[in-house]
Structure formats: C-alpha cells, structure tokens
Structure P
Amino acid sequence: MSGKPDVLLVGHKKPTIVNGLANAVTLHALIDAKDPDAFLAPLTDKISGIAVAYTAYKIDAALMQRLPKLKMISSFGVGYDHVDAKWAGAHGITVTNTPDVLNEEVADTALGLLLMTARELPQGERYLRAGKWPQGGYRLSPATMRDRTVGIVGMGRIGRAIGKRLEAFGVPVVYHSRNPQQGVTYTYYPKLLDMARDVDTLMLIVPGGAATKNMINAEVLKALGPNGIVINMARGSVIDEPALIDALKNNTIMSAGLDVFVNEPHVPAELMAMENVVLLPHLGSASVHTRRAMDQLVVDNLLAYFAGKPPLTPVPETPWPPKQG
C-alpha cells in the first residue's frame, strides 16, 4: 500500500480521533459534505477504513458494497447495531467497538438512575426549586432500595459492574441472559418472564438489534407488577415503548428510569408529561474522561490494523483474522 490509507470519518470531528489519526491516514470527514453521495463518489475505490464517531449513522451492506477496498470499521461505543457486522464478517471486513473503557462510568450512571427513580430525587429537586418546601415537605417516597431485588437483563461486562455496585448497597441480584455466565454467582433465570415475576426491578443492559427488540413487552411488564421499576441503560429498542407508556399510565408498574429511547433524541410526549418516570439524555458514558478513552480506542483499533497488527477489540461477528469473502 503506497501512501497513507484513506479513512472515512462518520460523525463529528472529535479532536482525539482527528488528531490521533492525522499522521497515519488521510481522513475524509463526511460531516463536511453538503451532498454525501457526491462526496463519496470519487472515494469509493480508495476508502479502506471507516471511523464511526456517530452511531446514528447506519453502516449497512449497501454502503460497504460501494467501498470495495474497505477492510476495517472502527466504531465508537459498545453497541454496534448501527453496523451490519454479520455482512461485514462474511465479506472479510473487521468491525471493532469500544468495550471495557466505559464499564465503570455506565455502571455508575445505572446506579444513579436507579436511585433517582426509586427515591424520586429529581421530583424532589423540582419541588424545592418550585418554592413548595415552605408549604410542606416532599412526600415520602413509596419505593426504597431496602426491600428490592434487581433482575439484571444481560450479564456482560457492564452487567457485572452494576451487580458489584448493587451488592455493596445490600441489594439482592439475579439475572437473565441467553446462557449462564461463567464466574457469576447470582441466580440465573433461563426465562425472562420467570425472573420478572420474582423481582420488582429490571435493569436492562443488553445489546440492541433484532434479537432484543421489544423483549420488555406488555407481558413482562405485567409480570413485574405494580411495585415494579424498569431501568433501561441498553437501547431504546429493547423496550416496547407504547407498552411501557400504557403500563406507567395504568399503574401496571410503578415507575421507570430511562437513559435511552427508540427515536433519540426525540422522546415521546407521553413520557415527558409523566411524573413517575426519570428521563436522561443518553448519559451512560457521558463524561469527558470516558468519552475521550472511547475515542482513543477508535483510533487505536485503526492504527493497529494499518500497522499490520491485530485490531484490539474486534466484535464476535468479525473475529481476527477476518474470513475472506
């Protein structure tokens, strides 16, 4: 390969990514294009890598087919449902994500959101700011952490970090995933519905995509019951959003804490109007420290590949070395 490899940057020109790649590749920022198709046209036979800094942009088979020299997609975030990794793997393209560096931050946020939801902390703050405290104290919160059992849906790296924190709070933990996880001592439920019946709190931390779409549906919410709390740190698609809204309206469950939504950044007006939900604008890993580490891993995966070394964090659908299509 002569000269610098050509890399397409999808999303914002984050300094860590742009500066980290500047000396090693020729970067083509899609965000600069008024007409993305026209921008890509002269580059289709040049692009060998993609840096994905914005996960709302779909890297699908149609795009990858336009780039015959594409061999490497380095994507920001743990979730990579915006990339057709199965197609990529079948055609010799490696996909990487940014796991581990955000585990602790997301787990911290998950515990914060659970506490906020169970103890109605945002509602209490709004009550104070509205000047209502002199008229009487905010109500006693109906929910508490003291008598709850949390069922974690998904027991990967972040699920384990959340479980460790819950243990420190003295909160019992059980879990559901596709298979029992080695080294995990919490009670395992093969069936989600059975776990929902036995707990009063669901903590969702599974990948997005077709396999988990609407897995938290009306039946699961009914099984959780009127004292139930749902915390979603996964993807908005994991919950059947209309069913959740109905469950909250009808007191099928008590409340919900949501960091993710189906159509981000647009949140249903029904949820915005409810007092028994806590809503965050996808803050799971959103600290300067952690986002910088995630951006750096996007860079490091690409630099490793172009230096002839194995990428650091290939996703399961695209193991290293890649299969040839």
Structure Q
Amino acid sequence: MNTAYFYLTEEGGILAERLAGTHPGDIYGKDNFKENLRKAFSEYDYLVCIMATGIVVRILAPLIVHKTSDPGVVVMDQKGQHAISLLSGHLGGANDLAREMAAISGGDPVITTATDVAGELSFDSFAKSHDMSIENISTLKHISGALLSGRPVTVISDYRFPELTRAAEKGKMKLLSAKDFRRPLEDAGPMNPAVVIDEGLVLPPDDFSPVLYLRPRTICAGIGCKKNMEAAPIETALREVLAEEGLSPLSLKCISTIPLKAEEPGILTTADHLGVPLTVIPTEEIEDLDLNSLNIRQSEFVASRTGVLSVSTASSYLASGRGTILRDKVKFKGITIALSKRKL
C-alpha cells in the first residue's frame, strides 16, 4: 500500500516528515499542489492531506468514483490534533489510517461511519481484513442498516471468525453452516437479512432478503496451454471449470503456471482481466513433489515439452500453499485447467 503526504505550511511539512518516519510515503509540498494531488488520487492507495478539509474536498470532489476504487483519504490539521477519515473509510482503509496517523501525532482520530460510531461490525472492513471479494456491494448498506436498527443478521458460512462469534454471543447475528443451508429455518422469513461467506454458495430465491455475498479469495487456478494461445478460450475454460465446481470467479486468489509459460500473453491477459496475480512456480518445486501420493495425473508428453510431469495441477497445488486439490487437470483444446484451495 503506497501513501502520499501533502502539506501547505511549514508546520504541516514538519508533521508530514514525522508521519512518514513511521508510516513511509512520498511527501509533496505547495509546488504544483493541485495538479499533484489530483494525479495522486489515481496513483496512491492512501492520501494524507495536512490542511483544511474544504481545500481537499473542492479539489478531489470531481475525481470521486466509488468506494470500491477510490483511495483512502485522511485530512489532518498541521498540529496533528485531529485525523479525519474523509473518504473510503472502510474499503479504502481511511478509518484505520486515521487511527494510525492520530497515534503517531498524538491526536484524535475522527471517524464518522455509522457502524464504527455505533460499535457494530462493518462487513466491508471485515471483507478487506480477511481477503474477501464483495460480490454485490450495493447490498452492503441494507446489512449495515439492519445491524444499526437492531435487527439480527444471519451469517451463512462454514468458516468461523472471532468477531462474528462475539456478535452472535451478543444476539446480533445468527451463525449457520453453509453445508446445512437447505434445511428448513424456523425464523428465516423473506425479510431476514443474511450474509453468505463462501466461495460459491448462492441461496435459493426468497429464503433471505437482502443477501450480501462475500467470496473468500482461496482458489488458486493452475493453467497450462500451447504456445501463443489466445486469452478468450483460456478464460472461458477457467470459468467453465469454476462453474462446474460451484465456485465464483471472485474467489480466485491467483493464477499459476510454470516459468516456461510465464510470458504467455493468453495467461497474462486472463490474470489481468480477472484481477488476480500470476504466480510462477519453479520447476524444481514441482519436481520435488510426490505426484503419486497426491493423486496428480502425470503426462510423459507434457514432460517432454515442459520438463515436468504436471503443469496445471502441480502449480495450483503449490500456489495454494499445499492446500487441497479441488480439481485435477481438465483438458480443453490446447489448454489444461486445475484448481486448488488454500486454507483461510
């Protein structure tokens, strides 16, 4: 996460240096201030502006798009007495950044998001801290609204998290297993709000309303392909295998392959389009695997071309941190796809 500090006064510059000494970042002064701030909005994850709030609002207002993409913006006075979370408090991390900046300066964080003020769990912050994708973020406000109004929320997941357990103990949430979600639920009427934390589960219509879907990023896809394979068939094949396993593409943690295929345009484009990193697994690590004990299918033909007996499955397994192999290689024309799941 990269940070930019902006200041307009000498005292503000001293504070910026002090803050950057603990939380490193680039520091900008008065020269080309407006231009630099506007440019930084799209280039940095965090902006810390040591100046009047109004100045920041007037400059950044035309650039604001959505909380899923805007950087976290914190505004501070030049004495560091207050650190205001101005923009993207949860997903952008401005609330946590405000607390951090205040801790460094000795001031007070100013947090105004309703769930934080009320001491309720914020599921966008929760998703970010646990590396989850939010599938339908427009529903988030309804879940937060339910919690703020005192309505309990049903959380359906096979994962357990301490913060959810604490909320359940206080009667604010009901925890159900995703494996048992089809059982008749005595108190699950059409108006009962729910949060699903699962890589692919979709609830039957009308069981709950509204439903927020959080997709843990736990799936590592291994890909092998012929040279110069186009991206479209690779992505189509990957999506097909994910669908067969009942997994959302939003649950992808990474795409993996071997060094020989690391520069394949089709694989690189697929990873970029799906918004996940490409993990390149050294062939030596694959050679050290006991493929037989892992029940990974092997191919002498593949070995003659790549130097290893397995590309897609072995690379997905290692990329997942030696997690669980969900799908051994699936063959398509010139493409192989495999899926493994890392531990959350």
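Out of P, Q, which has the highest value for distance in nm of label points 7 Å out along Cα→Cβ at positions 37 and 101?
Top value of distance in nm of label points 7 Å out along Cα→Cβ at positions 37 and 101, among P, Q, belongs to structure P.
Work out the source of 30, 51, 19, 1 here, i.e. which of P, Q gives that when P(r) over Cα pairs in 20 Å bins from 0, in percent is computed.
The read-out was computed on structure P.
Comparing structures P, Q by distance in nm of label points 7 Å out along Cα→Cβ at positions 109 and 285, which one has the largest value?
Evaluating distance in nm of label points 7 Å out along Cα→Cβ at positions 109 and 285 on every structure, the highest lands on Q.
Taking 1.00 as the value of FRET efficiency 1/(1 + (r/R0)^6) of positions 77 and 317 (r between Cβ atoms, R0 = 41 Å, to 0.05) derived from one of the structures shown (P, Q), identify that structure.
P
FRET efficiency 1/(1 + (r/R0)^6) of positions 21 and 229 (r between Cβ atoms, R0 = 41 Å, to 0.05) was computed and gave 0.25; which structure, P, Q, did it come from?
Q
When FRET efficiency 1/(1 + (r/R0)^6) of positions 85 and 133 (r between Cβ atoms, R0 = 41 Å, to 0.05) is computed for each of P, Q, which one produces 0.95?
Checking each candidate, the match is Q.
Give the label, chosen from P, Q, of the structure having the highest value of relative contact order in percent (Cα under 8 Å, 6 or more apart).
Going through P, Q one by one, relative contact order in percent (Cα under 8 Å, 6 or more apart) peaks for structure P.
All of the numbers you see were taken from the coordinates with simple rules; none came from a lab. Since we're looking at a predicted model, the values are computed, not measured. Cβ atoms are built from the backbone, for glycine too; each structure is taken alone.
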